[in-house]
Structure I
Amino acid sequence: MTLRDALPPDQRPRERMLRLGASALTNSELLALMLGTGTRGQNALALAQHLLNHFGGVRSLLSAQFVDLKEINGLGEAKICQLTAILALARRALEEELRRDCALHIPDQVKAYCAALLGHESIEYCIALFLDNQHRLIRAEEISRGTLTQTSIYPREVVKAALANHAAAMILAHNHPSGLAEPSAADIHLTRQLKQSLAVVDIELLDHLVVAANKVVSLAELGHI
């Protein structure tokens, strides 16, 4: 079944976008436009809504693993590749901003970028954003990964990676798979320890971000840096 068969012209997502713009469309309508077609028995809009319901929203859907997407009846490899490409493009768009502009001037983009990288992960990851002397992004690099509840971060390894990337400053970020973005005592201790270690080689720790789903907490804003 196609949208042309199911909906009158003024209710079809494409026609609504052309008339009203993308901001007027619902998440399911935007997703339906990207999918293009549905599956046997359901049109693209119904498939889009089913996917959003199944995964619990846009972020979880776009961050879903290939094996989880394959379980959806009628969702082939082509559509799965389209879905994963959307998140990859979103991440790269945010990364372009960080490479062009001073990270301190665009803290919301830094948080959005870290949330896009880490917010969906089911185990704990730690990444470092290495910055030049203008605080523009040089590279984002995984520092460590752990179990469901913890990871091990060694300041000496972070310092080594910062020097290898010729960084003048850096931002650390890690996720809490529990969904609680509140920094732990261990997070605060690590932040202070890492700041001291980096200072020895004249590299500034600008922030340590804790990511939980789409919420990001800055230890700098809390006064711990």
Structure II
Amino acid sequence: MAANLAAVVMPIRSFSTGKSRLAALGTGNRGGIGRLMADAVLHAGGARRSYVVTADAEVASWASGRGASVIVCHGDSLNADLEEALGVLKASGFGRAVIALGDLPLIRSDDIDNAAGSAGFFLIPDRHHTGTNVLACDLPCSIRLAFGAGSFAAHTAAIANAGAPLVVDENSLARYDVDLPEDLEALAALAARESLSTAERHRLNSILSFAGHPSA
């Protein structure tokens, strides 16, 4: 395997119990939204090898059915699990990894291509510029991962301290993630002003339908 090949890595805690701040939607609706968003990430990865990092048997079965490889983790710490996954990728011959969170309904293949082809680090922050939705790095990764509250500032500071190149994409639609009910409202508003493909609009409408919103 060529050392410059990039793999896509997506952590998913659970479809049924994840996204606790959307609990009012019910387990089935949350699960439906979760699968649609994770499907978007796998689709954006295209022909690249995709790995789903999870401790959940249901998620592992779903990922295998979608043609993704599964890295079974402990599920106690997102960053520890991802760092372990990066070690697996490095040992498998990959030279670069694109970590994309599993709740990015409008991520596109260009986002993955740009992240995979960039030199050094590549980040897509969330729309609030507080979280990190996509992080790409060469392997082995030269910083400690810091996904969670304030991760964008933590990652940029760590990259600066490491003296590594950094590209930040602040315009990608992958900056829209879904953690809170207002994130669904933001997606509905986005659909009214952005040019979306038929597939993207269908996926977005399906997500809004699970959330009890009218079609965009």
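Results, tabulated for the structure shown:
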read-out: Which of I, II yields 16.5 [mean count of other Cβ atoms within 10 Å over residues 105-112, calculated]; value: I
read-out: If distance in nm of label points 7 Å out along Cα→Cβ at positions 161 and 193 is computed and equals 1.6, the structure in I, II; value: I
read-out: Highest-scoring label, criterion being relative contact order in percent (Cα under 8 Å, 6 or more apart), among I, II; value: II
read-out: Origin of the value 0.40, where FRET efficiency 1/(1 + (r/R0)^6) of positions 25 and 97 (r between Cβ atoms, R0 = 30 Å, to 0.05) was derived from one of I, II; value: II
read-out: Structure with the greatest value (metric percent of Cα pairs over 33 Å apart, set I, II); value: I
read-out: Origin of the derived value 3, 17, 26, 22, 16, 11, 3, 0 (P(r) over Cα pairs in 5 Å bins from 0, in percent, for residues 113-184 alone; candidates I, II); value: I
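Laboratory data are not the source of any read-out in this text; all were calculated from the coordinates shown. Every value quoted in this text rests on a predicted model; they were computed, and no experiment measured them. Cβ atoms are built from the backbone, for glycine too; each structure is taken alone.
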